[in-house]
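Multiple structures follow.
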Structure 1
Amino acid sequence: MKSAAGGKGKLTEHVTRVARVADIEALPLTTETVLVSAIDDDKARAVARLRQLRTLYQDGNPRLSDVGLAAIARIDSLRSLDLEWCEAITDDGLMSLKRLVGLEWLDIGGCCGLTEEGVRQLQSALPGCKIEHAV
């Protein structure tokens, strides 16, 4: 586990980078921003215990599925969610994010398992969220 600044977009806050489930489990429950390397369903389930998490970044992994996305969707405090290049997620998984009414930014670029209709439905459910989507 190591701290890092910089990364995706205009990232300026302090970010803790984690690579293993054990690293995630070792994080304080008060962690607000994390970058998960090679996120998958197991790591997503571990992240879901961070109930004060506001920002979740990841470096793109086609192994995150709708199962892992459903776990992430239980983090009510999320404001920013990076799912770029998570190719295994589908519209069904995307719909689990509808419950994140405080979500302000979502990156689903390169998520080729999503349809325009699914993205439109999510945008309708979360009108205050900026959704970045380009396949």
Structure 2
Amino acid sequence: MMSKTTVEELEAIRDYEKRKAKTSDNEVASILEHHIEEEIEHAVMNFEWFRRHFNLWTNLMDEWMFSTKEIHINASYLEILNRLINNLYVIEEIVKGAPTSAFDFARHIVIHLEYLRRTRPMWAKMITEFIDSDTPITEYEV
């Protein structure tokens, strides 16, 4: 359920980004930017939920998030969002019983999240606020 919810948040981010890129109206762009920020916040909260409930996510996030490990990703922002979405779809199938390991897909997601933290200020803000926080997720001010 949470992976599907996270996919929906990432799809919303991607769609708002596409709309923002197409508009020449600054007011519309500003409104879309606000929507993007809220969706990023929701997605990051979901990833923190994964970290708190699954050892795989905990271990990978402990290893990669806020690290200085070298990351090379040659993709546009929209391509990165699509990769996150596609990897979450695969993890959803694994949870349903597909015969493969979730490790590689989760690892790619976490590495891409760390890349977004390093390269996109809005992602950095949300990841810094929510990931590995002691605050109960239900008490976040949204």
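Observations, loosely collected:
- Origin of the derived value 1.00 (FRET efficiency 1/(1 + (r/R0)^6) of positions 26 and 50 (r between Cβ atoms, R0 = 41 Å, to 0.05); candidates 1, 2): 1
- Structure (1, 2) behind the derived value -6500 of helix-only ellipticity at 222 nm (-39500 (n - 2.57) for each DSSP H run of 4 or more, over all residues; to 500): 1
- Ranking 1, 2 by Cα Rg over 2.2 N^0.38 Å, the structure that comes out highest: 2
- Origin of the value 31, where relative contact order in percent (Cα under 8 Å, 6 or more apart) was derived from one of 1, 2: 2
Read the figures in this text as sums done on the coordinates, not as results from a lab. Everything numeric in this text was worked out from a predicted model, so none of it was measured. Cβ atoms are built from the backbone, for glycine too; each structure is taken alone.
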